[in-house]
Structure P
C-alpha cells in the first residue's frame, strides 16, 4: 500500500510541491488516508453543542446542551445513522 501511494504521488507531482487543493488527483492515497483515520481515530470523542432541543432515545437534550460524540461508534456501530447526527452542530 505504501508503495502504491508513493507511486501515485510521484506520477501526479514528481518533484513539484503538492497542494491540498490537488488532493482529488490522488484518489488511492486519499482513500487510504481516510481509511487509516477511520480505523485509528486520533480522538475518541468530538465535542458538540445542540443548537435546538432534540430527542435522543428516551432523553430530551435542551438547546445548548454539550454532547460528546463517539468516533468509534459513528464508524463501527451500524445502528448509528448520519441522520441522527443532524441534531448537533459544530
Structure Q
C-alpha cells in the first residue's frame, strides 16, 4: 500500500482515526505520518514496511535504489513465508 503523507483522507489504523492537520495555507501533514515516524520530523520519501499484522518492521528515511529495495523485499518475503510455515 502506498500512503501520501499529505493526504487529506481520514485513515483508521490499528483502531485509531488519523486526520490531515493543516499548518498553513495549502500546507500540512497527516497525523498517521507523524505516528509512523514516531513523532519525528517526517522525511519524504520514507519507506515503512508493515508485517501482515500491520506492525512496523522496517523504516528508512530517504531514497532506496532498485537493488536495495529488491533485497529488502526479498528478505521480508523469506521472513514472512518462514513464519507462516511454523
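Coordinate-derived values only; no laboratory data. Because the structure is predicted, anything quoted here is derived from the model rather than measured. Cβ atoms are built from the backbone, for glycine too; each structure is taken alone.
Who wins on relative contact order in percent (Cα under 8 Å, 6 or more apart) among P, Q, i.e. which is largest? Mind showing how you got there, number by number?
Details: P: 23; Q: 15.
If we compare relative contact order in percent (Cα under 8 Å, 6 or more apart) over P, Q, the biggest value is for P.
When you work out distance in nm of label points 7 Å out along Cα→Cβ at positions 38 and 62 for each of the structures P, Q, which one comes out largest? Don't jump to the answer; show the numbers that get you there.
Details: P: 3.8; Q: 1.7.
Looking at the calculated values, the largest one is P.
Looking at structures P, Q, which one was Rg/Rh (Cα atoms, Kirkwood Rh) calculated from, given that it came out as 1.03? Display every interim value, and only then the final one.
Numbers: P: 1.16; Q: 1.03.
Label of the originating structure: Q.
One of P, Q was used to compute Kirkwood radius over Cα pairs in Å, for residues 30-69 alone, and the result was 12.1. Which label is that?
On the way: P: 12.1; Q: 10.9.
Going through each structure in turn, the value belongs to P.
Where does the value 4.2 come from, among P, Q, when distance in nm of label points 7 Å out along Cα→Cβ at positions 22 and 78 is the thing being computed?
Working: P: 4.2; Q: 4.9.
Only structure P yields this read-out.
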